[in-house]
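So, here come the structures, one by one.
Each reported figure results from applying straightforward, stated rules to the coordinates on display, with no laboratory input. Remember, predicted model here, so these are calculated numbers, not experimental data. Cβ atoms are built from the backbone, for glycine too; each structure is taken alone.
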Structure I
Amino acid sequence: MRSYPYTITISSEKGGVGKTTLASNLAIYLKAMRDDLPVTIFSFDNHFTIDKMFELAKRKDDKADVHALLLGAAAREVVHTGQYGVDYIPSSTELADIHERFKGPMTLTKMLAESGLSGIVIIDTRPDLNILTQNALYAADRVLIPVKDMPSLENCRNIFALFDQRGIDKKSLSLIPCLIDSRIKFDGIFKDQKTLLRAFAVNRGYKCLDTFISKSPKVESLNTNPDGKIYPILTHARGTEVHGQFMEIARDILRNHDATEESRACLYHTWLIEKEARKKESYLSRLEGLVDRCLICGSFFDASPDGRNFYFETSDRASRGFLHGDCVIEMLCSTLYGMSRDSQAYGTARMVVSSDKAGKRVSLFALRPGGAQSILDYRQFSSEGEELFQKDVEMPGFDSGEFDGVLDKLYLMLNEALAGYEGKMREGVWLSVYPVDSSHPEAILHEDNYRAVRKIQQCIADALSDKL
């Protein structure tokens with residue numbers, strides 16, 4: 001059975017509120033209270049506190065760090081067994097070049113869902129809301145936001161605003177008063193720091209933990225000492241208020257972990273599977289609707305599957321399928337240059353049409369009434385939907401069903417693709433033809449590729465409407 005992590009993100013735009021102390025010590029408490037529960041921690045900050053606290057020995061592979069994880073390395077390749085039984089992923093100073101990979105808000109969620117990590121994962125973030133922090137927020141089952149004063153409380157609004165912008169439920173967000181100095185007292189109903197901060201938090205609609213973390217000289221000394229080491233509260237500050245406060249926070253986290261049937265990573269992975277299933281279903285339905293032969297030469301593809309270099313589709317999607325490359329090139333020679341195989345300069349025209357300049361563009365065929373006879377509005381578009389070429393082609397005999405020997409292949413294609421009731425052309429419907437990879441022509445019907453087709457079709461529709 002596949003495992004998915006329960007993710008906790010520690011975040012605040014304000015520095016000095018105790019994020020890393022909270023993240024690192026919470027990991028130790030969780031592991032101590034439930035030894036069989038895997039606990040993994042990593043940081044997007046570059047102060048290396050996580051490494052100093054959990055590193056057992058000097059690493060042999062300096063590249064097995066959080067930078068490698070974000071580039072796509074498997075979790076098993078970068079996770080290290082650390083002190084106190086806590087697993088950790090070493091920090092990195094090279095995360096600036098990662099941001100381009102994380103334009104999507106759920107990129108980290110997807111990575112965690114596919115990481116193979118289980119138990120609890122704790123993410124310590126930078127004191128800003130860059131794209132990595134945003135990804136860590138959206139990936140979290142619980143977000144703990146340390147606040148110690150009014151400025152840090154005011155900064156919380158940006159985190160809540162991010163969730164509103166993305167339409168994400170804010171129930172995962174919880175404030176926790178940190179570094180509370182019990183010596184500070186006020187007159188009136190708000191008698192101390194924690195009461196004041198909670199009151200202001202509730203007034204703004206923020207959820208706040210009942211537990212808080214006190215300011216403690218003893219705890220502060222654990223990070224600054226002659227040994228240059230970082231010691232955990234669990235083992236070096238057991239007689240302080242902070243020890244009991246971390247016990248309460250850890251119990252609260254474990255209760256929420258146990259009550260969560262499917263973590264965010266699990267839910268996201270389920271959604272991805274369903275999304276892929278929908279993509280596959282759409283792809284298969286597009287395959288089922290394809291014409292089984294080339295509209296120009298009439299050859300059936302089951303007998304002649306090679307040479308399918310082009311895909312065609314009408315604007316109403318009533319007719320879709322593939323065309324042989326040779327047929328399309330010959331048809332374009334007649335459409336663009338009025339030449340058939342018997343023409344003297346046919347070879348030159350074919351070379352021009354077959355070149356990347358002309359043969360790799362998207363072609364539009366739109367019938368336009370022109371008085372005594374129909375006119376073909378022929379255009380070429382780039383793969384980005386930019387119009388590159390336009391030509392009106394007179395079509396003598398097309399309306400009466402006569403073939404003239406030069407445009408006969410064009411007439412065949414248009415009749416087969418655009419004919420409707422009693423052989424009349426479907427009004428307002430046009431045909432577009434797309435170059436494809438002949439070794440795997442069906443790839444154009446895959447979701448991402450077909451989305452590009454739809455985008456070009458919209459560009460074509462806009463270009464035609466501009467001319468009307």
Structure II
Amino acid sequence: MTATLVKEASPPAPAHPDGARGGRLRRRGRVIALLFVFPALLLLGALVVYPVLFSVGRSFFDASGSEFVGGENYAEMFRDPTTLKAIRNTAIWVVVAPTLLTGLGLILAVLVEKVRWATAFKLLLFMPMAVSFLAAGIIFRLAYDDDPDKGVLNAAVVSVHDAFKGSSSYPTARARDGEGLTEEADGAYVTGADVSPGGTAAVLGLVGVAPKDLPGGAEPAAAAAGEKAGSDEVRGVVYLDFTPGGGGKPGVVDREESGLPGITVEAVRGGETVASTTTAADGSFRFAGLGSGSYALKLPSSNFAAPYDGISWLGPALVTPAIIGAYLWIWTGFAMVLIGAGLSTLPRDALEAARMDGANEWQIFRRITVPLLAPVLTVVFVTLVINVMKVFDLVYIIAPGPVQEDATVLATQMWLVSFGGGNNQGLGSALGVLLLLLVIPAMVFNVRRFRRSQR
């Protein structure tokens with residue numbers, strides 16, 4: 001039996017030479033792969049890992065970097081009103097910009113499918129992506145300019161406002177002191193002496209209007225000043241009490257002095273306006289059918305109202321929405337193209353089946369398209385969240401100096417504290433670490449989402 005066991009036991013198989021060679025090849029492959037990856041790892045370590053570690057360490061030291069202060073910089077962040085405002089503005093950016101962009105991208109991606117020249121439309125919307133944030137900031141800084149002669153947005157707003165409400169032609173006009181017109185609290189002018197129907201023409205002189213600013217159809221006022229009034233009417237003239245070249249007499253309508261057309265004149269009695277008219281090209285006006293008695297003549301303040309200058313886009317209240325608007329202009333094409341790519345992969349048979357079952361386009365969009373696009377919409381939204389947390393160029397360039405603090409976000413605040421005059425790189429490093437901590441969760445979420453989609 002022992003012999004049988006010995007006979008049945010088989011000797012160990014000799015090592016195969018190919019197995020050893022395969023192990024050496026695998027080790028060599030790993031070494032070669034490591035050699036190829038090493039430059040990228042070196043750059044990653046030098047440009048990302050080292051700065052992150054250095055910033056974390058630097059955040060525990062004071063402004064000079066010589067004294068260890070522990071978590072004082074982190075505590076200072078939440079005591080500084082400007083930093084709290086930067087955190088608030090960053091939160092506004094994170095909530096508003098990605099939401100609007102994802103919504104706009106989804107709507108445009110769905111609509112573009114129904115446009116004949118879809119490719120050209122996509123190219124037009126995607127073109128701003130080729131513009132740097134620096135150039136885009138300069139473009140929108142000019143577009144948002146308060147001066148309607150420079151800022152295209154205010155030029156459009158002023159044009160629309162003036163088309164419906166009109167504007168004063170004499171914002172700088174005023175009456176001479178002691179020449180018969182008294183200024184009221186609201187900026188209107190009223191005659192000091194009452195006039196009666198059938199009397200001599202009332203002469204209302206104004207100054208403060210440059211001859212070059214007179215309306216093109218203005219005519220001399222001397223003839224109108226000498227007209228006689230009927231028994232039931234009041235006549236008068238509103239004129240520019242200034243003679244080009246000098247030599248005129250204040251309070252008297254000289255031959256060369258021009259009337260002021262388009263001015264509203266009111267006849268007032270007992271504190272109430274009983275008639276209203278507008279001056280002609282020579283500045284003359286006439287009230288007919290007035291009853292006997294005395295009337296005061298009033299030039300309402302609307303004649304001298306300052307022109308409408310538009311909206312202060314870059315004021316403290318609107319600067320952040322205005323900058324977000326510039327960001328939307330740049331990134332809408334990006335969101336549309338990514339969502340459009342996801343839209344092209346949707347099963348058309350499901351959409352057609354819904355149409356055959358009687359669903360309208362809104363129901364298809366809400367109940368089929370949006371749920372099927374949810375993974376793509378999530379990726380686009382999270383990518384934009386990461387991007388807006390790091391926005392710097394647009395805020396720094398578009399926001400004017402006086403409102404820079406009202407528009408600041410974490411990225412700009414980090415730069416301003418470190419290099420823009422604060423010279424406190426300890427606090428700036430703490431802000432950088434805070435920004436990193438806020439970005440990491442979104443990055444991890446996106447990476448996991450990409451891995452799940454590849455599976």
Taking mean count of other Cβ atoms within 10 Å over residues 211-218 for each of I, II, the highest value is that of structure I
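Which one of I, II has relative contact order in percent (Cα under 8 Å, 6 or more apart), as calculated from the coordinates, equal to 13?
Working: I: 13; II: 22.
Checking each candidate, the match is I.
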Looking just at distance in nm of label points 7 Å out along Cα→Cβ at positions 75 and 363, which of the labels I, II belongs to the structure with the highest value?
II
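For distance in nm of label points 7 Å out along Cα→Cβ at positions 235 and 315, find whichever of I, II sits highest and give me its label.
When distance in nm of label points 7 Å out along Cα→Cβ at positions 235 and 315 is computed for each of I, II, structure I gives the biggest number.
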Of the structures labelled I, II, one was used to calculate mean count of other Cβ atoms within 10 Å over residues 115-122, giving 11.9. Name it.
II
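If distance in nm of label points 7 Å out along Cα→Cβ at positions 107 and 379 is calculated from each of I, II, which structure is the one that comes out at 2.5? Present the calculation step by step, with values, prior to reporting the outcome.
Working: I: 3.5; II: 2.5.
Value 2.5 for distance in nm of label points 7 Å out along Cα→Cβ at positions 107 and 379 corresponds to II out of I, II.
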Which entry (I, II) yields the derived value 18.2 for mean count of other Cβ atoms within 10 Å over residues 299-306
II
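I have 100, 53, 35 for Cα extents along the principal axes in Å, calculated from one of the structures I, II. Which structure is it? Mind dumping the intermediate values first?
On the way: I: 100, 53, 35; II: 155, 74, 39.
For Cα extents along the principal axes in Å, the value 100, 53, 35 is produced by structure I.
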Of structures I, II, which gives -15500 when helix-only ellipticity at 222 nm (-39500 (n - 2.57) for each DSSP H run of 4 or more, over all residues; to 500) is computed from the coordinates?
II
Distance in nm of label points 7 Å out along Cα→Cβ at positions 99 and 131 was computed and gave 2.6; which structure, I, II, did it come from?
II
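Computing Rg and Dmax of the Cα atoms in Å, for residues 187-266 alone gives 16.7, 49 for which of I, II?
I
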